[in-house]
Structure P
Amino acid sequence: MRILHLVIILLSLIVSRGTMADNVYDFSFQKIDGSGELKLSDYKGKLIIVVNTASLCGFTKQYSALESLYKKYKDKGFVIIAVPSNDFGDQEPANDGEIKNFCEVNFNITFPIAQKVNVSGESSHPFFVWTREKLGFLSGPKWNFYKYIITPDGRLIEWYSSMTKPDASKIIKIIEENLP
């Protein structure tokens, strides 16, 4: 009887939590300029890298490599989406307009940037909850510049921490193997 009771409790928790999204196209962010939604479904059929970012981080210089990757592969069905967050070390205290300006002036960023969100903790954006559920607890951002690679059919296939540079050979290999 006790086991049955535990099973019922577990099932009710699963049902109350809702069904986790099957792929990235179920998620959206708000555009950094406030002009509406940045729907990941708009990138269906493209290889996507989502990166949580911060302007005052030691890894901020990765923006340069991200922009270079974007320019190299964007015409081949590739997109990068930056998702600013102030979750780690108060390294993104700026407002959305200031973040956008910083990215454009300092790194000539041309890829899409979302509005600032939480990427960890209880108020984490649903996309980052999904990444942890799909690839395990360790895949959740523990710092800025975690990278998530999503195939053209919307499957999350890999993640890399801040320590892995965007132009690392293992990332380039995955990009080139998964371009549409």
Structure Q
Amino acid sequence: MWSVTPEALLLFPGAGTGADHPSLLALEAAVAPLPAARRDFPYRREGRKAPDRAPKLVASVIEEAGALCADLGIEPSHLALGGRSMGGRMCSMAVAEGLAAAALVLVAYPLHPPGKPDRLRVEHFPQLHLPCLFVSGTRDAFGTPAELEAHTAAIPGPVTHVWVEGRGHDLKGADDEVAGIVADWLRAL
């Protein structure tokens, strides 16, 4: 059992969507009464479609986490972080770089670009010493269940995988199911 109970959740969207994405709205509603916040990356706030490079995105996660913790009066180590696809990946990279957090919620983690399983996004996994929840579709082109389970074995913190049968990377039609999975997992920490 993990010793830190999250006191809030900070969520970021995938590369092609914003903080108002239905999946993030569903997550925010499902974790209530736990405070939850959804944030856009700078490129979205500036009206651009192409994401910035990872260092700028990671810096944004760190900045938004600090601001939310200050607003709520909580320690950074009591904040759960995560989001969809790129948003969750940037949160995991921020934690690997030293950002304190209670847990990571990684929905549709983009293990590799579709059709390019040799271009893995896992270098930072050995620095994740906290509970990590991975929720993905069984037909996700960004990483199969077998691929994801094999690579997340490098994470020293406790890892939980939940598979949404028959769904792809977008997890279309499964927002409520995914939100329920995340809410139950957070409450059990």
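All of the numbers you see were taken from the coordinates with simple rules; none came from a lab. Given the structure is predicted, the values throughout are model-derived calculations rather than measurements. Cβ atoms are built from the backbone, for glycine too; each structure is taken alone.
Compute distance in nm of label points 7 Å out along Cα→Cβ at positions 122 and 154 for each of P, Q and report the one that scores greatest. Let's see the in-between values first.
Numbers: P: 3.1; Q: 0.6.
For this comparison of distance in nm of label points 7 Å out along Cα→Cβ at positions 122 and 154, the top structure is P.
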To test your reading of the models, identify which of P, Q gives 22 for relative contact order in percent (Cα under 8 Å, 6 or more apart) when calculated. Q
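Any idea which of P, Q comes out highest on mean projected area of the Cα convex hull in nm²?
Numbers: P: 11.3; Q: 9.7.
The maximum falls on structure P.
Can you spot which of P, Q the value 1.2 was calculated from, given it is distance in nm of label points 7 Å out along Cα→Cβ at positions 114 and 146?
Numbers: P: 1.2; Q: 2.1.
The value was obtained from structure P.
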